[in-house]
Structure 1
Amino acid sequence: MSHDKIVRRISENMKRAISTGRPVKIVKDTVSHLVPNPYEDESKMVKLDVSGLNRVLSIDPATRICVAESGVSFSDLVTATMKYNLIPATVPELKHITIGGAVAGCSVESMSYKLGGFHDSCLEYEVVAGTGEILTCSNQPTNQHSELFEMLHGSYGTIGVITKLTFKLLPAKPYVHMQYLKYRTFDEYWKALQERCKAKKDDFIDGIIHTDDCFVLCVGTMVDHAPRTSNYDWLKIYYKSTHDLEEDYLTVYDYFFRYDAECHWLTKTMPLMETLPARFMFGKFLLGSTNLIKWSGRLKRVMRVKRRPEVVVDVFIPSHRFKEFYEWYRRDFVFYPLWIVPYQIPAMYPWVGPEHAKGVGNGFFIDCAIYGKKNNLPDVDYSELLEKKTIELGGIKTLISRNHFDRATFWRVYNKANYDKMKSTYDPHHFFKDLYEQFHPPLPPPTHRGKCLNSTGKCSA
C-alpha cells in the first residue's frame, strides 16, 4: 500500500474513532519503548492502527537529506543510509526505536554533546492531527504550522501522529575506533568530559561510571580501516568491555547499537543471563531490547505482585548542577553502572516551562541513565526520590517510566500555555490524552505509602 493510502486510512479511522469518546491506544508494527504499566486496562481503549509506516522513501546523497516514514527503525535507517556512506545525526542506542518515536519522545546519544537530539536534525514532519486532518509542518517561520513542528518533540503522541519525516544526514566512515579513558575521581572525570565536549573534535562521547572510583570516558572516532572488530550482539557484553579494555574497534552499525543486546545492562536483572552458557543457549530468545520489552509485557501479572518495578529512567541534569547531583547520587542512591551522555540543546525547547527554564543554564545537560535499580524497600521509593531530586536541581526527567508529579509540579516543568495552545488547535476533541494524563494512569492503592526517604532513613531530596 502506498504511503498516501496508509495515511488516508489513519486519518479516516481517527475521524471515526473521535466520536467514541474513549481513550486511544496506538497500535504499530514495533514494540513500544515505554516502560510497561501493568495496571493499564487496554480493553477500554479504542485502537488506532498506524502500522505499515516502515519505509525509507528517499535518500539524496548530494543534499544529505532523507525522507522516511515514522515507523522506520533506526536499525533499518542506518543500514539504508550507510549504503551512501551517510548516517543520521544522532542515533538512539536501541535498534528498534522508531524515528517517529524518537521525535515524539526523547532521542539522545553520544553525538548529542554537539548535535543535540535526533529531532534537532529534522526539517519537516507530516502529521495526522487529533482532528484527523493531514498536515505538513516545518521549522520554517513561514510555515503555518511551525509552532506545531517545535512542539511535537516531547509531546509523546498526545497532539497528533507523525507519519513522515524529512531530516539531515551526516558523512560517515565504516568503522569506529573507541578509546576508554579511565579516571579514579569524579573531579578528574568531570574536568576531562567538559574539555572533550568543549573541543568538539570527537565524533562520539559518552561515559560509564562503573563504581565510585572507576569512571570511564568513552570516546569514538570514525575511521576508514580497522585492524579487527568486536561485536556485542550475543556472547560478549559491551558495558563490561569499557571497564576491561583500553581501546576497541566496531563497525559503525555495531557501534550505534552496542547497548542493544543487554538493553544497556538490564540482563543483570535476569538470573544467569550474563553467563556464557545461558547467553549461548537462550540469547536468541532473550537478548536484545525488543525481546526484553516483549518479555516485560508478557510478565504483567508478575509485575503486579512486586511492590514496585525496578527504576528504569533517564534524567537530564543541568551541567552546572551535575557535581551536586553526583554527590547526592553516590551517597543516597548508590546504583552502578551509571550511563552518562552529554547533551547540548541548540535553544530552549518551547515545551519547557518558562520558570523551570531559568534553572537550566546554558542548555548543556548531562543525561544520567539509571537502568535496573531494585525498588522494593517499604519506606523509600527510589523512583520518586530521583524524580524529586532532578526537579530540585532544575533538571528534566523523561516520562517513559513511572511518574509521580502532581499536576502543579508537572506544569511548572512543562509549558502549559504552549501545550494547551497546540492541544486546542490540533486536538480540540481530546482524542488523545493530555500529556499529564498520558503518563499518570491509575495505579492500585499502595500497601505501603512511600515517604521519599533516602537509604539512610533521612529525607534528603
Structure 2
Amino acid sequence: MATIAVDYSPHPKQVLLHRSPANELLYGGAAGPGKSKALRMEALRYAMEIPGLQVYLFRRTFPELEDNHVIPSMAEYPAEVCSYSDQKHRWAVRSTGQQNSLIHLCHCKNEKDVFRYQGAEIHLLLIDELTTFTEFIYDYLRGRVRCTLVVPDAFKHKVPGIICASNPGGIGHEFVKRRWVDYAKPMELKRAANRDGGMLRQYIPGLLEDNPTLIKNDPEYIHRLDALPEPYRTAYKEGDWGIFLGQMFMFNRRDHVIDPRAIPEAAPVLMTFDWGFGKPYSVGWWWVDSDSRLYRFGELYGCMPGRVDEGVRETDDEIAEKILRQEADLDIDPDSVLRMCDPTCFNRKPNYMGGGQGPSSADVFLAHGLTLRPGDPKRDLKIREFHRRLRVPKDDKGDPTGEAPLLQVYSTCEAFIRTIPILQADLRDPEDVDTTQEDHVYDESALACMARPLGGRGLKSGKLWAE
C-alpha cells in the first residue's frame, strides 16, 4: 500500500504511549496533555498495519463520544483509506492486506450496556476517561479482549491489549488509582498477577506542559485552569490522584501524610475500632500532642488481600488477639490505651449453638484484657469534626499558613491513605458520606475526632477525653 500522509506529530509523552511495550496502559493525570488524540492515532496506526483488526474505542456516553472522537476523527483520518459509517458508528480502514480493519466508536452509559459486546472479539481496546466507567464495565470489556488474528511480530506486544486515558475523579477513580497509579511507579513496567488479568501494566503521567500545541494555540488555557476553585484546579492542572472531583474530604499526601516519628513519652494514646465480618473491620491507633493534634501512627485493617471492601471474616477472639500482637509490635503498653468503639459493639449477639444470646464484641474483647468504651457515632457531628481536623490552616487572605492540619497520618497507615480520599457524598444527603462505599476507616477514625472535639481549637477546662 502506498504511503498515506497523516497530519500528526506526536509530542514526547504521546511517543512514550505509542512505543510502550505495556498491553494494559494508562495515560493520564492533568487536563490537556493530548490523551484523546493519542488514542485515536493509536487506533488508526494499528488498523492500517494489521489486516482484519477490530479496534474498540469507548467513551461513557454518546455525546462525549461524538464531541471528543467522532467529530475530530472526521478531520484527522485520511479519506484515501478510511470511510465512516454513520449508522454503525465505525471506521473501515484499508490496511496493508486484503481485509479491512474496523475502528468501532462505542459508548457504554449503563452497566447493562456492556452485554451488547458479549460476543465481541476485541483485539485492541481503547477507553477514554476511564474514571467515568465503573470497575465492572472495565473488567467485562477486558474479558472480551482476545485475538485469533495472525499479528505481525512488531505488534504482538500490544495486540491483544488495552490502552486507557483519564483524569483523576469520577466513579472509577478508586479502581484506576489502585490498578495503575498505586500499583507501580510512574513509567515502571509491572506485570499483574494472573488473578488480576496477568497483563503488563504501565502508568504514563501527563501534564498540560506535555502538549505544546495546546499551549501555543490556546495560551490562556492555563490561566483558566488557575482560576478554578479547589479541588478542580489541582485535579485538572496537576493531575493529583490524591485529590479528585467529588471527594468528600480534602485529604492529600502533601498536607496530611508524614513519615513515622517516635511517640512522645507523655502523649495520650487512643485506639478506635469499627467492627466488621463480611465487610472489613478497622482498628486505628492515635497519639495526641499539646496542640490537640491527632496522629494516626498504626492501624489494623481486616480486608481480604487483593480484594476491595471484602472482610476477612475473623471472629472477635481472633481480632482481639491480633490487636494485642499489633500493640506489642508497636511497643504500646496495653494498659495505657483508651479504646473507643461504635456502641453497637456492646449489643449481645445471637447464640446459634445453644439458643438465646451470646456475648457482645465488647465482652469478648474484655476477656482478652481489652476494655472498650462506646464512642459517639452521631453522623452529623462526626463528619464536621473530621472536616475540621483535615482543614489546612489559612490566613485572612486565604493563603496557607504553613501550620500542619490537626490530623496527621503516618505513611505506614495504608488503609487510611487509600480509602479516605475516595469517599464521596451521599447523593440523597450531600452532608453525609455514601455508606455504600468502603467507609470503615472513616467510621473508626471519626471516633477519635469525637473523643477529642476541638471546640474553639482545643478542649476547654483541660479535660483529656470527651465525656
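Only the coordinates and a few stated rules stand behind these numbers; no lab work does. What you see is a predicted model; the values in this text were computed from it and never measured. Cβ atoms are built from the backbone, for glycine too; each structure is taken alone.
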Can you tell which of 1, 2 yields 21, 46, 26, 6, 0 when P(r) over Cα pairs in 20 Å bins from 0, in percent is derived from it?
2
Comparing Cα Rg over 2.2 N^0.38 Å, for residues 21-196 alone across structures 1, 2, which is largest?
1
Given 14.0 for mean count of other Cβ atoms within 10 Å over residues 85-92, calculated: source structure among 1, 2
2
